[in-house]
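Asks: Below, each structure is written out as structure tokens.
Throughout, read-outs are computed from the coordinates displayed, never taken from laboratory work. Here the structure is a predicted model, which means the values were calculated and not measured. Cβ atoms are built from the backbone, for glycine too; each structure is taken alone.
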Structure 1
Amino acid sequence: MGQGEAPMDAPSVAQELNGAGLRGVKLSCRNVWKLFGANADRKFDAADLTNLTAAELGARGQMAAVRDVTIDVREGEIFVLMGLSGSGKSTLLRCLSRLIEPSAGAVMFEGQNLLDANPAQLIDIRRHKMGMVFQHFALLPHLTVIDNVAFPLSLQKVGKSERQRRAREVLELVGLKGKELSFPRQLSGGQQQRVGIARSLAANPELWFLDEPFSALDPLIRREMQAELQRLQSVLKKTIVFVTHDFDEAIRLADRIAIMKDGAVVQLGTPEDLVLNPATDYVAEFTGDVDRAKVVSAARIMRPRSGGAVAGEVNARDKIVDIAPRVIGAGQAFVVRDGSRVVGEITPQSVLDILLERGTRR
């Protein structure tokens with residue numbers, strides 16, 4: 001350990017590095033329900049619904065597509081809602097954006113309960129502060145690419161020259177420079193989805209909703225689009241709520257994941273949390289085939305610095321799959337750094353435990 005490098009408590013640092021540190025909440029919901037069926041268009045008190053079973057709701061002619069969900073989405077994170085078809089993830093997203101009306105609960109955005117917003121206020125919030133991308137691109141076929149992208153700005157009454165300038169900027173950002181005058185039919189599926197992403201970014205939204213945006217694409221293009229989203233997020237730092245049924249996609253993109261079943265969130269945590277500590281058999285089914293080495297970071301398996309000899313350094317957020325050859329090959333511990341701080345060390349044995357699926361469960 002270098003001079004002045006004090007050892008730190010490994011578990012607390014690991015928790016901080018894996019999302020438990022303080023970060024401002026951009027969007028939150030409290031006890032949100034969405035009922036369908038008899039009298040589903042009326043508002044309910046969440047407290048009156050909390051203890052009702054699916055059978056009891058069924059006897060009333062109702063079913064809960066979203067059941068008593070409370071979550072916080074932190075500023076600048078990719079928050080993934082995932083689950084099997086019918087789990088309630090897309091319905092919850094639509095409740096969060098108030099595309100559909102929740103039956104009970106509250107949805108808070110920048111200190112305002114969106115359920116109290118009148119139609120004019122809601123339109124203003126959506127036009128200026130929210131962006132949305134869905135599975136189906138919904139491009140306007142009679143408009144060129146640049147006019148499709150500029151369309152939301154025209155709704156904001158932005159002048160034509162400014163609309164065109166901003167549309168060109170975001171088209172370049174998503175890698176479509178030179179396609180401005182093409183029509184949607186002249187583009188590939190991946191390019192059309194990039195236009196959809198550019199259109200949603202044109203208004204510079206603070207909150208970005210993406211509902212299975214890549215699921216209609218073939219696997220190769222889908223991976224390219226996932227990488228593109230990661231690249232965009234590294235530049236733009238948007239607050240993103242992303243819906244998927246693909247756990248591999250979720251762990252690749254997410255800062256945190258909420259896994260849903262029968263309308264309820266059954267576990268919420270970082271990809272590492274879910275893989276190492278599945279709370280239910282349902283979550284374990286999702287995580288059972290995941291290669292832990294691709295998910296677990298050095299921060300998760302590090303121990304306090306011992307003061308002994310080390311062979312080198314790794315970053316706290318480095319994934320085990322990326323550092324395993326160096327650590328195992330050296331046969332000695334490696335210092336773990338978070339920026340300029342030494343936060344612990346990892347050993348060849350701890351890396352081998354992850355590779356051999358014997359990793360730690362905390």
Structure 2
Amino acid sequence: MTPTTKLSCRNVWKLYGPNAETLLAQNPNPSADDIRNAGVIGAVRNANIEIVEGEIFIIMGLSGSGKSTLVRCLSRLIEPTSGEVLFDDADLLRASEKEMIEIRRHKMGMVFQHFALLPHLSVLQNVMFPLTIQATPKHEAEAKARDVVELVGLKGREDYYPRELSGGQQQRVGIARSLVTEPDLWFLDEPFSALDPLIRREMQDEFLRLQERLHKTIVFITHDFEEAVRLADRIAIMKDGEVIQIATPEELVMNPATDYVAEFTRHIPRSKVLTVGGVMTVGAAGEGEPIVQSTRVSAVAERIITADAPIPVTDGKGLVIGAIDRKAVAHVLFGEGDAV
């Protein structure tokens with residue numbers, strides 16, 4: 001079954017400067033030199049992305065790469081200079097401001113690095129706030145808010161105020177608030193980057209647990225490749241406003257499109273990125289309890305290395321499709337060295 005495209009952008013540009021629209025009218029695909037010579041800043045340059053329903057799509061890049069600007073163009077919090085942004089096949093750039101307000105209220109959820117909780121409202125009231133704006137009846141809004149508060153693990157803290165919560169708990173309130181309207185599309189802009197490492201890891205686990213239950217279409221910004229590897233179905237790498245490569249974490253490590261992408265992924269342990277399915281021997285036989293092909297090598301490396309024989313590998317439906325042995329794992333862990 002072909003995945004359904006939920007959100008896409010085609011030839012999206014965001015240029016800043018008085019000559020931006022004139023430049024694109026004269027030259028629909030200006031080079032970096034053309035942009036610089038026109039006295040224009042190229043925040044997003046000719047971006048083309050397709051995000052399918054139910055996937056976690058992560059946009060990565062260093063500071064100034066354009067990732068946050070692109071996400072704001074996708075949600076039309078920033079107006080693109082040119083291009084198309086399609087949400088359920090409808091061009092958002094043709095929607096009126098009133099229509100966009102309704103789309104953001106009912107179909108989009110947003111979580112940002114800074115929680116922006118209302119300090120004078122309790123946890124429950126903060127979570128209810130989007131429903132209050134929608135004039136949802138109070139009893140219905142409260143019931144929904146309580147359900148979402150429980151979903152994010154804050155049951156029992158409904159009457160706390162933001163100042164009484166830890167950073168991780170405050171972020172959970174922000175996540176709950178963005179989910180209470182049951183959005184089709186969820187934008188998260190570096191939501192965990194302000195948290196301590198341990199809390200950040202816990203929030204990543206919580207995020208994956210929520211996605212397992214909710215199956216949202218998610219656009220997630222991060223500059224942390226290890227975080228992206230944990231969370232992403234696919235990753236887009238940006239540099240100087242351009243989308244350089246879109247691929248799975250495994251493909252980015254194994255087949256970087258440019259030297260920049262290779263450098264971006266160079267220091268990530270391959271065992272944390274590569275899956276069993278990516279290094280197995282297709283069609284080979286094995287013994288013992290099988291391993292699902294999507295499992296990261298790091299999670300099962302010890303078991304495979306200490307096994308007396310290759311271990312069978314299955315697809316997501318339980319069908320054996322190959323086997324993996326200690327030599328394959330040793331190659332991942334130690335490069336070209338001999339097998340263990």
Structure 3
Amino acid sequence: MRFIGNIIEKMQRHPKRVVFPEGDEPRILQAARQFQALRLGVPILLGDAAKIHATAKDLNVPLENIRIINPATSEDLENFSNRLYRIRREKGLRLEEAREAMMQPNFYGAMMLAMHQADGLVSGVSHITGSVLRPLFQIVRAAPDIGAVSSCMVTEVEDTRLGEKGVLFMADCGVIPEPTVDQLADIAVSTARLAKHLLGVRPRVAMLSFSTKGSSAAHPSIGRMQAATAQARHKAAQLNVEADFDGEIQVDAALVPDIAIRKLHDSQVAGRANVLIFPDLNSGNIASKLIGLIGRANSYGQILLGLNRPAADCSRGSTAHDILGVAAIVGVQSTDYQKLYPGADKHLPGE
């Protein structure tokens with residue numbers, strides 16, 4: 001709660017509009033109510049108004065100062081449909097298909113985000129990852145200096161000796177199944193940027209493996225993490241991202257100073273890592289869920305990295321508190337998004 005409390009305080013100074021495409025989902029309604037009550041800005045719920053009101057009544061959740069939009073009857077439906085058609089017509093999309101897509105809340109929310117009618121988007125509580133990412137990839141698209149859109153889980157553990165006073169940034173835990181060397185470097189740099197933006201400290205990025213500096217027998221995955229480490233350093237220097245990168249390194253050597261001393265020397269990261277980059281989605285997703293279930297950590301994500309506009313794809317196991325934290329992180333990102341991704345968000349979709 002220390003970390004997310006600070007994030008909430010930051011957002012209270014700069015309230016934002018966050019759109020929630022799953023407007024009739026009970027946990028979304030509870031999170032939206034908390035979002036409004038904490039003066040974080042205006043929550044925007046998408047969906048059938050009658051259903052949203054009925055669910056809110058059952059939960060005893062008041063809807064004052066919460067905006068509700070039904071995409072199917074919205075005054076922006078035709079404009080949004082035409083813009084999606086212009087974006088996708090070369091891919092064979094017909095205008096009537098664009099209109100049908102835009103009546104779906106995730107597509108409508110992505111267009112609101114791209115058109116600056118919302119400052120951030122949070123979805124995924126009741127939808128699979130593909131149905132959240134597809135509209136964002138098609139409409140919002142990737143930031144210009146990042147080749148890979150990925151995701152990050154921000155985790156707060158009780159042991160403040162770990163990470164940055166108990167806060168760890170873990171990636172990629174939700175998007176790219178088997179990242180290439182180039183993609184791993186992009187993931188590392190994007191996550192370092194987010195860590196610096198939210199924490200205000202120098203990111204210490206550990207490129208994780210089952211080996212520490214060649215301690216295990218040669219394996220292709222070790223070489224990938226070694227190459228990704230070198231490339232991340234190079235890319236960070238090109239983009240003026242101030243961070244330390246080290247790898248390949250085992251997770252205990254990355255986090256525990258006593259173990260780090262025994263396994264390697266002269267590292268700015270070992271034993272002090274606050275950013276953990278996993279070699280693939282299997283390890284990242286499993287680790288992020290284990291730390292939440294077994295370690296009883298507070299986890300907020302998946303925060304999407306490398307998009308032109310801030311968005312998140314929540315786990316379907318998220319609580320209302322988790323969703324509120326994710327919305328606050330997305331909102332704080334939007335306050336100074338150009339610093340995270342210089343050159344992002346310069347053009348409206350369909351223009």
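Asks: Starting from the value 12.2: which structure in 1, 2, 3 was mean count of other Cβ atoms within 10 Å over residues 27-34 calculated from?
Replies: Numbers: 1: 21.0; 2: 12.2; 3: 23.8.
Attributed to the structure labelled 2.
Asks: To test your reading of the models, identify which of 1, 2, 3 gives 3.8 for distance in nm of label points 7 Å out along Cα→Cβ at positions 35 and 259 when calculated.
Replies: Answer for the origin of the read-out: 3.
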